1. For distance in nm of label points 7 Å out along Cα→Cβ at positions 7 and 55, find whichever of P, Q sits highest and give me its label.
2. Among P, Q, considering only distance in nm of label points 7 Å out along Cα→Cβ at positions 23 and 103, which has the greatest calculated value?
3. With mean count of other Cβ atoms within 10 Å over residues 47-54 computed per structure, which member of P, Q shows the largest figure?
4. With helix-only ellipticity at 222 nm (-39500 (n - 2.57) for each DSSP H run of 4 or more, over all residues; to 500) coming out at -7500, pick the structure among P, Q it was computed from.
5. If you rank structures P, Q by relative contact order in percent (Cα under 8 Å, 6 or more apart), which sits at the top with the largest value?
6. If volume of the Cα convex hull per residue in Å³ is calculated from each of P, Q, which structure is the one that comes out at 105?
7. Given structures P, Q, which gives the highest value for distance in nm of label points 7 Å out along Cα→Cβ at positions 71 and 95?
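Rule-based calculations on the coordinates, nothing more; no lab input. Quick caveat: nothing in here was measured; it's all calculated off a predicted structure. Cβ atoms are built from the backbone, for glycine too; each structure is taken alone.
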Structure P
Amino acid sequence: MRHAQTYAARAVFDQAVANYRQTILTAFQGVEDNLAALRILEEESRAQDEAVAAARESVVLTTNQYKAGTVSYLNVITVQTIALTNEITAVQILGRRMVASVLLIQALGGGWSANELPSGSSPTPPCC
């Protein structure tokens, strides 16, 4: 009888350890995945910002060419469309970066309850 209880207790303990290990591994994977996503999205964002800047310059140049009468307004509309598309893509990348940041905070154990937020009436004294 005692041997069976010991065996059962050890099995429960082993299951708890296995669950704990799986939880830790899942948390580490979440942290790694989101750190990698943030790094990749930062590179994408940098490249997209360069594309936005180039597109804006193209709009200025094409608008000046239109004002000088060397190109049609269709060219202006085309470069404006490209510039807008680039800006939309930049905003989408920014949104994905924000989502990855929130997921990283969550993977690191960040809480999401409004009750956990500091209230505006009682400021927390600075640490150290």
Structure Q
Amino acid sequence: MLKTGILNPQINSLLSRVRHTNTLVIADRGFPFWPAIETVDISVVDDLPTVLQLLNAIRPNCQIGKAWMAHEFLKANNPKTRAAFTEALQGIELTHEPHVEFKKRVPHAIGLIRTGDTTQYANLVLESA
């Protein structure tokens, strides 16, 4: 029995299949469903869990080299929210791009984890290093 680390078996399985340069999507509650890729839905209620909570949970066990977010995130959120994401992504090359371009990355991901986050445009595409 696992006693520490990622305890959710679906997330654990998904993370263990991410290899060098593969991508993984962490999405907010409103992100569209993509039938072509595996989706693990861990949303419970609004903001439980959040994208940042999940990111902080997986970072100790994952090598993340790059991340992408929608450029719209910057305009839709206050400085405190933007700073929290900047801090959580410290040391990772982050690119903001138009949401339309961001969504083009999704079908190439190993999988998508949907959270209950209500932060606008809080979605991340993470690329393993």
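1. P
2. Going through P, Q one by one, distance in nm of label points 7 Å out along Cα→Cβ at positions 23 and 103 is largest in P.
3. Structure Q comes out on top.
4. Q
5. Evaluating relative contact order in percent (Cα under 8 Å, 6 or more apart) on every structure, the highest lands on Q.
6. Corresponding structure: Q.
7. Sorting by distance in nm of label points 7 Å out along Cα→Cβ at positions 71 and 95 in descending order puts P first.
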